[in-house]
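Once you scroll down, you'll see the structures, which are given as structure tokens.
No value in this document is a laboratory result; all are computed from the given coordinates. Everything quoted here is computed from the prediction, not taken from an experiment. Cβ atoms are built from the backbone, for glycine too; each structure is taken alone.
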Structure I
Amino acid sequence: MNKYILAGVLLSTSPFALANNYVEITTNLGKIEVEIFSKQAPISSKNFIQYVKSNFYQGTTFHRVIPGFMIQGGGFDAQMQAKTAGQPIINESYNGLTNTRGTLAMARTNDPNSANSQFFINLEDNPALNKNPYDTGYAVFGKVTQGMDIVDKISHVATASQGRYQNVPVTPVIITKMTVKNK
């Protein structure tokens with residue numbers, strides 16, 4: 001038993017341990033920096049970082065904005081054309097992280113294991129989005145560390161319905177660039 005504890009301590013303090021990355025999200029309204037919780041949400045974090053490194057998010061928008069709730073992006077361009085995302089990932093809502101103001105979580109359909117590229121930033125504490133006896137919840141995998149004022153600015157843009165989509169910004173909020181930053 002002691003050798004397993006020692007091995008765990010050595011691995012967690014070694015250079016091979018998962019380190020948190022930071023991602024800078026540049027939009028036409030300003031910059032947002034998020035810390036990615038690689039240790040607590042390794043699947044969601046790896047998925048997100050892969051999309052960032054492949055420049056998938058460049059030119060996508062925050063296409064769903066609901067004041068007092070969340071802003072969602074990572075799946076549509078400024079004309080509301082869906083980008084083709086990769087395979088869905090396993091829902092990590094069991095990781096102990098909760099949907100509180102400023103946290104970053106994976107968006108999904110009604111299928112708990114359907115998340116791929118889309119994510120959202122919580123504008124308020126949203127306990128109904130956490131894993132509970134009635135729902136698998138939404139996996140949190142990061143938190144805004146700088147630029148929450150920009151997130152709030154995005155949350156106040158005018159929105160309207162566009163085709164079958166609701167809460168779409170009238171003037172697109174475009175993600176012009178995302179960059180991984182190691183600190």
Structure II
Amino acid sequence: VGNTVLYGAIEGEAFFRGVAGERFAVRNSGATTVVEGTGDHGCEYMTGGTVLVLGETGRNFAAGMSGGIAYVYDVDGLFAKRCNTSMVALDKVLPAAEQKAQMAEALWHRGQTDEAQLRKLLQDHLRWTGSLRARELLDTWEDARGRFVKVFPHEYKRALGEMAAKREAQAATEKAKAPAGASVPAK
């Protein structure tokens with residue numbers, strides 16, 4: 001696909017069997033997409049949504065990215081050198097059981113483990129495009145999972161934590177206001 005595909009996308013899903021040009025998913029604020037590689041400046045200024053890249057990226061990936069999550073299959077082990085890490089952390093994609101043990105559920109993107117989201121995106125990509133890359137990754141999942149990198153914006157992680165703390169404080173306040181012996185419904 002060409003340059004600036006999904007510029008400013010706010011919702012929906014898109015699956016591309018092939019490599020995108022420059023500035024893929026720039027200013028994405030809610031769309032979910034899979035592509036098999038990108039040119040320079042992918043996910044620049046992204047504020048929401050989910051992007052899965054199944055191949056190499058160009059330079060300056062995630063510059064100015066403040067929200068959403070990108071997953072990148074790091075084919076050559078050099079993705080970190082092509083990513084602009086000034087506003088994002090590069091995390092390993094953990095097996096679901098490890099993520100459940102190590103990370104508060106409040107910090108999970110869309111309330112699901114990374115492994116569950118990745119597998120579903122790969123399955124959908126295969127179903128909609130017939131992608132050989134998706135088939136290969138699903139067939140070798142235990143090995144392939146270790147090569148995925150989660151691009152997690154610092155601002156998004158902070159916001160998820162703050163929202164969870166606010167929910168907990170609100171629940172505690174409601175519980176304290178309830179008459180003795182009354183139960184407060186969970187939210």
Notebook entry, point to check: If helix-only ellipticity at 222 nm (-39500 (n - 2.57) for each DSSP H run of 4 or more, over all residues; to 500) is computed to be -10000, which of I, II is the source?
Noted result: II
Item checked: Identity of the structure behind 0.95 (criterion: FRET efficiency 1/(1 + (r/R0)^6) of positions 20 and 68 (r between Cβ atoms, R0 = 30 Å, to 0.05), calculated), options I, II -> II
Check: When mean count of other Cβ atoms within 10 Å over residues 36-43 is calculated, the result is 18.9; to which of the structures I, II does this value belong?
Finding: I
Notebook entry, point to check: 1.05 is what came out when Cα Rg over 2.2 N^0.38 Å was calculated for one structure; which of I, II is it?
Noted result: I
Check: 31 is what came out when relative contact order in percent (Cα under 8 Å, 6 or more apart) was calculated for one structure; which of I, II is it?
Finding: I
Next item on the list: Work out the source of 1.00 here, i.e. which of I, II gives that when FRET efficiency 1/(1 + (r/R0)^6) of positions 100 and 164 (r between Cβ atoms, R0 = 30 Å, to 0.05) is computed.
Entry: II
Notebook entry, point to check: Computing mean count of other Cβ atoms within 10 Å over residues 28-35 gives 18.0 for which of I, II?
Noted result: I
